[in-house]
Every structure is written in C-alpha cells, then in structure tokens.
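See the structures that follow.
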Structure 1
C-alpha cells in the first residue's frame with residue numbers, strides 16, 4: 001500500500017438531529033463532555049490570570065484555546081483555528097489538525113471529520129492515524145447513542161477507558 005496517504009483520514013456520520021444541535025455538541029464544553037471529553041475548557045489565554053473561560057453552553061470562537069482532559073490520564077491543549085457557527089470547526093490536535101464540516105441532508109445532519117497533518121512515521125501511522133481513527137469512530141458512534149437514547153457508552157472506570165485504543169491489553173489477560 002505504498003499509495004495510501006497516512007497523513008490524513010476522513011470519517012462521515014449522519015445524525016438524526018438539526019445541524020445546530022450537532023454543531024453545539026462539538027462546539028461547546030457541555031456538548032463535548034456529553035460524548036467525548038471528560039473535562040473541556042475553552043477561552044482566551046487559559047494559562048494566565050487574565051484568562052477568559054467560556055460558559056459551558058457558549059459556542060467556541062476562532063482563536064479560542066482549549067484544554068481537554070479525557071477520563072484516562074491524558075490531556076491535550078490546542079487552538080480553535082476557525083469556527084463558523086453551525087457550519088465548520090477547524091482546530092489543532094497536537095501537531096495534527098481536525099476539520100469538521102456540518103451539513104443538513106434530508107432531515108439529518110452530516111458530520112464530516114478530516115484529521116490531517118499526521119506525521120508519516122511509524123508512530124504517526126499507529127497513534128495519529130490508526131489510533132485516532134478508531135477513537136473518532138467510537139466517539140462519533142457514542143454521540144449517536146447520546147442523541148438517540150441519552151446513553152453515554154464511555155466506560156467510567158479509569159483502568160478500562162482506553163479499551164478502544166490501538167495496543168490496549170486488559171490487565172486481566
């Protein structure tokens with residue numbers, strides 16, 4: 001597979017909700033915490049005393065910084081590079097970039113995610129491409145569950161929350 005492009009991947013998912021609701025799930029602290037992140041913060045200069053943190057239901061804006069903490073001991077900080085209300089989010093994700101487009105399609109919302117700038121190295125291929133892709137598939141599926149039944153499929157046990165990651169081996173094995 002010499003022609004495969006390991007530097008990016010795309011995923012698409014249809015949700016039976018209005019575009020505004022789908023967008024708010026990705027563009028607010030409350031939305032992200034409902035299906036993806038354990039703790040999310042957005043605002044300007046989050047690392048100083050002069051910081052301004054957005055309210056839980058306030059939409060992110062271009063130039064906002066974020067700090068995301070997962071249930072396992074992992075966090076990431078980055079920047080919202082572009083936020084076009086109810087249409088598109090573009091944010092840094094480590095050294096990578098995520099671009100999420102929202103489109104109304106026949107009574108549903110198409111959410112199209114592209115993760116790019118993945119280093120074409122062994123680690124980049126495994127962690128940036130395979131691992132991130134599998135995790136995004138899970139979290140996008142989890143959002144469908146939250147929308148459909150209100151059930152959050154994430155495991156709350158810290159020892160098990162990484163189970164969808166590439167290379168995870170349960171301690172019991």
Structure 2
C-alpha cells in the first residue's frame with residue numbers, strides 16, 4: 001500500500017475488494033445507460049442488491065463521462081457513484097476516464113462525503129490499458145485535490161483487486177509529487 005497527502009486529503013493505493021472498503025462511497029465503472037453486467041458492477045449488484053441497478057437505470061441514460069448516484073442497497077458504503085466511462089459500444093478512452101474520475105470526485109464532494117474508493121475505471125469490459133488508466137486517474141485526482149480548497153474528501157482510495165493493477169497505480173502515484 002502507498003499513501004500520500006495531497007493538500008488535506010490522503011490519497012491511497014491499495015489491493016483488495018472495493019465492496020469491502022470502509023468508505024462513504026464506492027465508484028463503479030458504468031455504461032451511460034447504467035445497466036450492470038459483470039466485473040466490479042456485477043459484484044456490487046450481487047452484494048448490494050438489484051435496487052442499485054434499478055435506481056441507476058432510472059437516472060440514465062446520461063452522457064459518457066458523467067455520473068449518477070443511486071443508493072448503495074445493502075453495501076457497507078452509503079453511496080455508489082456510477083461513472084459512465086463508456087457508451088453502449090463498451091469502448092472508452094483516456095478523456096472519458098478523466099471526465100468520469102472528475103465527475104466521481106465532484107459528486108463525492110457535492111454530497112459532503114469524506115471518503116471514496118475507486119476501481120481502475122475502464123480497464124475491464126472497456127479494455128483500456130490499466131497502466132494508462134492509472135496514470136490518468138491519479139493525475140486527475142491529484143490535480144483536482146491540489147486545485148481546490150473546498151473539498152469534503154479526506155481519504156481517496158484507488159482499490160485494485162488484480163496485482164498488476166495495484167502495481168500500475170502504485171507507480172502512477174509514486175511519480176506524482178506530494
């Protein structure tokens with residue numbers, strides 16, 4: 001695990017199951033129609049219940065790069081942020097991952113939440129290279145936290161289930177000052 005302060009926020013990279021994180025909200029890499037399939041979103045739905053997908057779908061469709069916040073069902077987290085990193089074509093890119101990361105952190109701040117956990121957005125079904133996703137997500141997170149004094153976030157976690165993703169996020173975080 002690697003942890004650093006960025007302003008008043010601790011930015012941490014850890015290995016584990018995002019669903020088990022003791023945070024206020026978890027982020028899910030979603031499509032813009034908000035239906036949930038396999039991977040992280042499938043696990044979220046299995047653990048938290050169908051209500052999460054039902055509420056998310058009612059809030060969609062949204063523009064790719066945007067996010068919605070359904071309830072967290074029976075998850076430990078109070079909220080799930082569904083970040084649309086891809087459309088119905090299930091294709092993503094660095095700009096969409098950047099936008100979705102920014103929207104996720106903005107939602108967490110707007111809701112006044114102190115802690116958020118994000119997976120490697122777009123690297124599952126979206127097929128985006130994890131090394132590139134790590135760079136984009138860490139850069140956006142640090143830039144956003146450095147450029148604002150108005151954030152409720154005290155703890156931002158990048159939680160990676162796969163060891164290769166963990167290593168990519170560690171390396172991306174290690175190269176950012178602060």
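Worth pointing out:
- With FRET efficiency 1/(1 + (r/R0)^6) of positions 88 and 144 (r between Cβ atoms, R0 = 30 Å, to 0.05) computed over the structures 1, 2, the top value is the one for 1, the highest of the group.
- Computed 1.9 for distance in nm of label points 7 Å out along Cα→Cβ at positions 32 and 72 - originating structure among 1, 2: 1
- Of the structures 1, 2, the one that 1.8 was derived from, the read-out being distance in nm of label points 7 Å out along Cα→Cβ at positions 56 and 136: 2
- Origin of the value 26.9, where mean count of other Cβ atoms within 10 Å over residues 24-31 was derived from one of 1, 2: 2
- Distance in nm of label points 7 Å out along Cα→Cβ at positions 40 and 160 from the coordinates reads 1.2; which among 1, 2: 2
- With log10 I(q)/I(0) by the Debye sum over Cα atoms at q = 0.09, 0.11, 0.20 Å⁻¹ derived as -0.31, -0.48, -1.51, matching label from 1, 2: 1
- Origin of the derived value 29 (relative contact order in percent (Cα under 8 Å, 6 or more apart); candidates 1, 2): 2
- If mean count of other Cβ atoms within 10 Å over residues 96-103 is computed and equals 23.1, the structure in 1, 2: 2
- Answer label among 1, 2 for the case where helix-only ellipticity at 222 nm (-39500 (n - 2.57) for each DSSP H run of 4 or more, over all residues; to 500), calculated from the coordinates, equals -12000: 2
Read-outs: derived from the displayed coordinates by stated rules, not from any lab. A quick note: this is a predicted structure, and the numbers were derived from the prediction, not measured. Cβ atoms are built from the backbone, for glycine too; each structure is taken alone.
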